[in-house]
Structure 1
Amino acid sequence: MSSADRPFPWVGLVTLATAIFVLVTSEFLPTGLLPVMARDLAVTESQIGLLITIFAGTVVVSAAPLAALTRHYSRKSLLLAVLAVFALANVLAAIAPSYELLIGARVLGGLAHGLFWAIAGAYAGHLVPRHQLARAVAVTSAGGTTAFVLGVPLGTALGIALGWRAAFGVIAAVVVVLVVLVIRFLPAVDHRVTLATGEIKVPVRRDPTMPSVLFICLLVVIIVTGHNVFYTYIAPFVLDTAGFAPEALSILLFLYGGAGAIGLVLAGVVGGRYLRGGLYGMLAGVILAVSVLALFAGVPVVVVIAFVVWGAAFGGLPTLLQTRLLQVASPNVRDVGAALLTTSFNIGIGGGAAIGAVLFSFSGTTWLPWVEAGALALAILALIIMEARRRARGVPLVTRPIAIVEAESP
């Protein structure tokens, strides 16, 4: 049976989405627990925010090298090993007696996380034929969206009720269960590229689809950096600037994540046929929402509405960008492209958290939404420039994948 005739692998993709849900929840868990963790460890909230930067920085420096070093190993076996290391990292975080040892646990988690995304980011592309990529990525991306809908809010509520250490302990236990699910339900894949007689593999640096991959990665860096300047410090914004009660934080995060699920559905609807329009529309929606939050932080109803718009607009962007990368990247660079994509996301996550930490230390949350609005406006400008270059050269915004091999010279 050809790949085009196989039934859609719902069970495998949902299992992969569940893994993404757990790892994204763990990565962003400190976001909702900044005050609690800071008090317990006797450090500042900015230092807790930097735990996200440290985690993301580890991913940035390790994802591509680890992906290259492990490219010949079975994807499923490697995924299981990564999940085991990630469970250990969360156990160490739960029992860390000091801030310094917690940093060590986050570094270990970042190493596992980076390799996880190098594997998981391309796994859907190995499970389905090209024409089903958008659908498959939408399913796996639902794991990340659900992490914001349920994972981070529930983790925040658990951390407030039972302590932040319990929240990390629960994550570790869930990862152990997840290992069993992956063994049982995730199909193994053959990620190797088979060459025909007389063909040799083109080096990654010479692959004709790499410029399109790199442009998408640049967009990710700009967008995610701006987003995390503000989102990393959303707890102080909600509690101090907007004046909400502590118990309202989980509710607002839940609304944000739920709206993100709507954005994911919208991305699935418009992504296949109206990619550029979808990107422009969602970027503009985020700019509008965070600007309203900056201007009307003292009006609770407006804040709630803006949170919903913000979540819906931003929720579809990662799916659109990841789908496009898998569409334009040749099979020869798909795993490397996935590693570069997760590197780009984590440059944005870590860089945004670091920039936010500096701004937060000097001026609280005053300038954070404006920085996000400016960064996303820059992303729109980059899209406009690339579109103008496309029209000038008479070529598509991104090239379609072409042959990944070239004939060997006689």
Structure 2
Amino acid sequence: MTRTANLDHAYQLARERYESLGVDVDAALDRLKTIPISLHCWQGDDVSGFEGTGAELGSGLAVTGNYPGRARTPDELRRDLEMAYSLIPGTHRLNLHASYGEFSGAVDRDQVSPEHFRGWIDWGKQQGVKLDFNPTYFSHPKADDGFTLSHGDPGIRQFWIDHGIACRNIAAEMGKAQQSPCVNNIWVPDGYKDMPASRKLPRARLAESLDAIFAETLDPACVLDAVECKLFGIGSESYVVGSHEFYLGYAISRQKLLCLDAGHFHPTEVISDKISSVLMYVPELLLHVSRGVRWDSDHVVTFTDELQAIMQEIVRGDFIDRVHIGLDFFDASINRVAAWAIGTRNAVKAMLVALLEPTERLQKFECEGDFTSRLALMEELKSMPFAAVWDQYCESMGVPVGIEWLEKVKAYETAVQSVRESEPV
């Protein structure tokens, strides 16, 4: 038997097993093709960006490792992304930060414009990759004290408001050009290392600043506004202005998207448990799928129980059209293209497993109070041959099957990434 024949034989056997449970495998694969994951640009260059200021990362962010081959220019980053996309089945998006524009000279954050991202917009059209966006509220002199939109200085606060307004306009231009809404997500690092004397005042200022940013009504067919909460960060261990409760209330009262980051909560909390509750009150959700180890460490996404639970909640709640899935991790200790491939393939695989559930049957057991059958079927699903379906999906989408993708990354590292160490920018 040829490899293709072996894959097809294994797939047909798996298909029969799933059909015996009432699962239409072909329909699941067709649905999977329509669900994009938004890859994050900052994995490719260790969150350095292209402003050329030499500013340190800071603001509660840290990247560890010095693996060779980091992208140093927009063209190098785009080339690395193209390599990553070639290893991942499906059509996916790209999540850009404002610091990744193409700047010919010194351009401060309050002056960024769509023209600084024209190269990315054109590249996205050529590659069939739609873009999402984020203002960059870190790695800047006006954020050195840990405060931006909630700053006590009205001038500094206005600077960051203007940055937010500029970024919404950039996102709207991206969405218009790609004929798909660009999700524009706001996260700020604001907070205190030690106990504050007032928790109220910075939060009042943050709400006022956000209202100023969102004052202009923009076409939701072009841009969707999201706000992102966090429990704590480096330098904001005792108090984060933009807490979960703050942004949950803000998103509900202003009907914005709420961004839930898998690493932004207490280690015993999981975002899978929050999805159905939040979507009762906000129009849509943005997820930053990450993996925290002891804290918000943004490790590469692996095929964990929580990753699977996130995707199960999206499918079981019929939330696919109301949830935007993005990734957020940065690991400089391994090959950066491999990190994208590992994390994104795992996210897509977990979504496939969720789509292969007999959801109606499980929920029927639950409604009937037959918890024995519910548990039995949930446990049986864990040993179902989803890997054969996954392999067939990768083969049909023209991407490497199994670990074959790693050899392609190794060859790319030798031919392209390793050469950067000796070449000038």
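Comparing 1, 2, where is distance in nm of label points 7 Å out along Cα→Cβ at positions 97 and 265 highest? If we compare distance in nm of label points 7 Å out along Cα→Cβ at positions 97 and 265 over 1, 2, the biggest value is for 1.
Taking -12500 as the value of helix-only ellipticity at 222 nm (-39500 (n - 2.57) for each DSSP H run of 4 or more, over all residues; to 500) derived from one of the structures shown (1, 2), identify that structure. The read-out was computed on structure 2. Source structure of the calculated read-out (volume of the Cα convex hull per residue in Å³, for residues 33-112 alone, 78) within 1, 2: 1.
Looking across 1, 2, the calculation of mean count of other Cβ atoms within 10 Å over residues 297-304 that yields 14.6 traces back to 1. When percent of Cα pairs over 35 Å apart is worked out for each of 1, 2, structure 2 gives the greatest result. With respect to relative contact order in percent (Cα under 8 Å, 6 or more apart), the largest value across structures 1, 2 is given by 1.
Each value in this text was obtained by applying a stated rule to the coordinates, not by laboratory testing. These numbers come from a predicted model, not from an experiment. Cβ atoms are built from the backbone, for glycine too; each structure is taken alone.
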